[in-house]
Structure P
Amino acid sequence: MTAPNDHEVVSVYPYTDEQLDRLMTDARECVLMWATQDSWPVGVYHSFVWRNGRIWLTFAAHRHRAAAIRRNPKVAVAVSGVAGRSPDCPMGSATAKGIGVFHDDDATKAWFYRALADKSYPDDKARADRFTETLDSPMRTILEVIPTKWITFDSGKSARHMEGTLNDNELGPRLTSDAQRLNRMRHDRGLGDR
């Protein structure tokens, strides 16, 4: 499918569903990205909670991002394994394209603020309690991101492949960017096909 030294082809290293769930559960931060009114992409780091296949985060309702996402709910969220809490957190990254939905109801605030505080301070209940109280503000809103597409990269698979220790059945299919666009661009630049 692809040679271990073919550094230009990376779509063949996707996460499994289990790896994606582990990364999203374990990682401490994500980058939320949205489009401004004048179409500029912008991203900000957030602590987040992964629950039932959705990404949950919070910020003050008066922030520019709140107005921008209400205007255009198409967002992206990027997460890196480097920011994982445990040593078995998958290395690499995952990016979700998704739809943002705002929540301001008391039931969502109750479970989410507690979950975010417990994730932020898993070994310090007193600090988590204080953080829960800080989060509970009438100016705060909660954003649920419903993923519609994932882009993942398992850097562990990539490293094992380059070492020659990855089985071919662990590789994913080449996506269009690697199966078609790469060869067109190599051809345009006078290079051979892959």
Structure Q
Amino acid sequence: MRKGIRAVLEDEPEIERLVEAENGEAAFDKLNKEVFDIALVDIEMPKMGGIGLLQKVMKEKIKTKIVFLTMHKDKDVFDQAMNAGASGYLLKENAVDDIVECLHAVQQGGYFISPAISGYLVQRLQKQAEPLSTIPYVDQLTNAERAILKHIAEEKTSQQIADELFISPKTVENHRNNISKKLHLSGTHSLLKFALSNKDLLK
């Protein structure tokens, strides 16, 4: 796959330099040391997955735009990628045909979604138009608490949330308690049930 994509990109006169990395950790190390406009990364890279890499890129305020290359057509995976801040979502089955158009769009400040799943983007835009404040008491939550709530809706544990947001599990638990108080929730798993029942609005 990498060889095929590289062969296509090497023929593009606008591309000044191509650099490859063997895994997610090596890719992040390169992005952290050199300046690149765009990084094309696999969601399922060894040592560090694409979404984890993007989260570290965002945390370190690295300016490189991230385009995900993946075989996943699953909407939940797509939403995770876009929520993390991806600039593109390119399906492997169409990568060779779409890669040049994708990179041009992203370089110009836009986004690129493989046509086969473009409907997901429409659904995202429609959901974003629905005010989260239609859920009672949610307007009282801080941005950090809303982010935690979204992760809870994805059925992640406190440890998993902590790892993804680079905070301690204790901080996540404190957020959980504060969210429950603000939303007037009580009882075992009440916060998880709330998050799951409002999952579509929280995305």
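Readers should treat all values here as calculations from the given coordinates under stated rules, not as data from a laboratory. Just so we're clear, the structure is a prediction, and the values are computed from it rather than from any experiment. Cβ atoms are built from the backbone, for glycine too; each structure is taken alone.
Taking mean count of other Cβ atoms within 10 Å over residues 63-70 as the criterion, the top-ranked structure out of P, Q is Q, with the highest value. To which of P, Q does the computed value 15 (relative contact order in percent (Cα under 8 Å, 6 or more apart)) belong? Corresponding structure: Q. Which one of P, Q has helix-only ellipticity at 222 nm (-39500 (n - 2.57) for each DSSP H run of 4 or more, over all residues; to 500), as calculated from the coordinates, equal to -9000? Only one of P, Q returns -9000 for helix-only ellipticity at 222 nm (-39500 (n - 2.57) for each DSSP H run of 4 or more, over all residues; to 500), namely P.
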